[in-house]
Structure 1
Amino acid sequence: MMRKYGLIAILLGAVVILSLVSDTFLTVTNLMNVLRQVSINGILAVGMTFIILTAGIDLSIGSLMAVAAVIATSIVAHDPGAVGWALLAGVAASGLLGGVSGTMSAKLNVAPFVATLAMMTIARGIALIYTNGRPIVVSSDPFKFLGQGYIGPIPVPVLIFIAVTAVMGIVLYKTKFGRYVYAIGGNENASKISGIRVDRVKIWVYVINGFLAGLAGILLSSRISSGQPNSGMGYELDAIAAVVIGGTSLFGGRGSLLGTIVGVLIIGVINNGLNLLDVSSYWQQIIKGLIIAGAVILDQRAKRN
């Protein structure tokens, strides 16, 4: 019961408490701001869910965001109307780098932690070299619409997050690939014996994660109207936290996208509430770390039981 409904209870409890201590929390403007903020982390967390379900981890998504952002903004800065090509190029680049991490892990037996740690440094260096360490400012209205626009009362990034979640939910729950992801995380050796191409599935999981990291990076650059080579730093922490808080086991094979979404909302609500209450960002980092530690401890206890 606690595993199924505990997260929703925590989310509702946080909303009730913050609505009591802050007059602005439940305003429409603030709620739309919360949704816009969580959409980028939500896209990252969806990709990270696939990774962690296979008992992997990806520390490079912040750097992949930066690579996609600087490539996309450089194209738009040269041709303001080439938004489609900018999106394609940025997402393709981050997906390719994600595939390299997956190949190192699946084919060369490099631990995912080490492979993605190396890619984190490599991709950040690529972004810095590509821009000479300088931001790329864009003024294209179609490009800025991706991160700043609205369709009706709903911010565009929120709609993109919903679409990504729906598509990836179909992939995870309605396709053989999704079943293979769960199987590999549950027992990789048994998956190999049963005929699953484990290496291929793992590589594609990292490619998908790279695609989504690139999309999130482009949305972030659109929101701030510039491609920053140092953007995305620390975003992997929030993504991993959302997935773990959402109930996905770090040992692989157990978890859901619904839990991840609730985890994303919990982190977003807590971050927003702490900002409204003027809590120092230093304390926010401590609180976030304690939440992650608590979630991992609970996961380990559940694993032993």
Structure 2
Amino acid sequence: MDFRVFSLGSNDGLAQVIAKTLGMPLGQVKCKSFSDGEQHVQFLENLRGKHVYLIQSTPPPAENWIRLFLAIDAARGASASEITAVVPYFGYARQDRKSRPREPISARVFAVTMETLGANRFLTMDLHNDAIGGYFRHAIVDNLLARRVFIPFLRERFKKALTSDDLVVVSPDVGGVVRAQSYAKRLMKEAELAIIHKEREMPNKITRMKLIGNVEGKIALIADDMADTCGTLATAAKLLEENGAREVYAATTHGLLSGDAGAILDGSSIKKLFITDTISTDRPLSSKVEVVSVGEIFGKAIQRIEEGASLSALFETD
């Protein structure tokens, strides 16, 4: 297998776990920012004829997207035979459709740009909307699922509650029902589910919430794809407790945790927020945050791609 894996700086911790899983060192690349904010990327080893994997999550999105674009162009110019953009968290994924006149479909813009620059494959995790994969016309898209690592972790963490049928999985909105259901049916015999219907006037601002389902006397587990400001999670936790939930936890793939998220989480009734390391965890985090690594699953995905093996086994959880 003649391939190299490079970290472009946004999530070196995850990249190291991926490299360890593959049993190889990370490739040598120099990334720097000029004083005016412009990005510079230079590979420090021969790429001719090699498969190249570029690991780059995208928050803060502008600088990290640019660095990824430059790296794709540099790898193509250095005669790499195949380029895979490994983007554990796809920034701008929430802008996946035109909801108002004269708006861009930002997720499509970044997909098209990666392809145009020469990316042959796109490897990511828990896209905000699976339809985003359709914005790639030529590149192969592999969208890994965090539940592969979350389910075994949650089974162990909530062993007692699962034995006594005291756990209920909660979808924080109608759009997340399929995700929540996929967790519920793998965790519980009855796959008990509750849904929160929410109305928004503007992004990150909820005006009204209504609970559908019974959480009385239960341990509620909110399952979502991302935790941003944590305002929605805090409000959801309050609603669940008002409806009789004994304890509230949350499991989200992408821990953006922007703005005052830490303070909001600390002031909420959420016992623990479980996140993965798709976004760098090398920053101050609330004591309520617990990280579950997905480095191994990304490493296994790269290994299977190189071996020409199916990735299907990485999508299923017993």
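FYI, it's all coordinate maths here, none of it is from the lab. Owing to the predicted nature of the structure, the values given are computational and were not obtained by experimental measurement. Cβ atoms are built from the backbone, for glycine too; each structure is taken alone.
Structural remarks
- Given 19.6 for Kirkwood radius over Cα pairs in Å, calculated: source structure among 1, 2: 1
- Of the structures 1, 2, the one that 15 was derived from, the read-out being relative contact order in percent (Cα under 8 Å, 6 or more apart): 2
- At a computed 1.7 (distance in nm of label points 7 Å out along Cα→Cβ at positions 68 and 268), which of 1, 2: 1
- Taking distance in nm of label points 7 Å out along Cα→Cβ at positions 164 and 260 as the criterion, the top structure among 1, 2 is 2, with the largest value.
- Parent structure of the calculated result -26000, given that helix-only ellipticity at 222 nm (-39500 (n - 2.57) for each DSSP H run of 4 or more, over all residues; to 500) is the read-out and 1, 2 the choices: 1
- Origin of the derived value 3.5 (distance in nm of label points 7 Å out along Cα→Cβ at positions 20 and 212; candidates 1, 2): 1
- Highest-scoring label, criterion being FRET efficiency 1/(1 + (r/R0)^6) of positions 156 and 180 (r between Cβ atoms, R0 = 25 Å, to 0.05), among 1, 2: 2
- Among 1, 2, structure where distance in nm of label points 7 Å out along Cα→Cβ at positions 44 and 236 as derived comes to 4.3: 2
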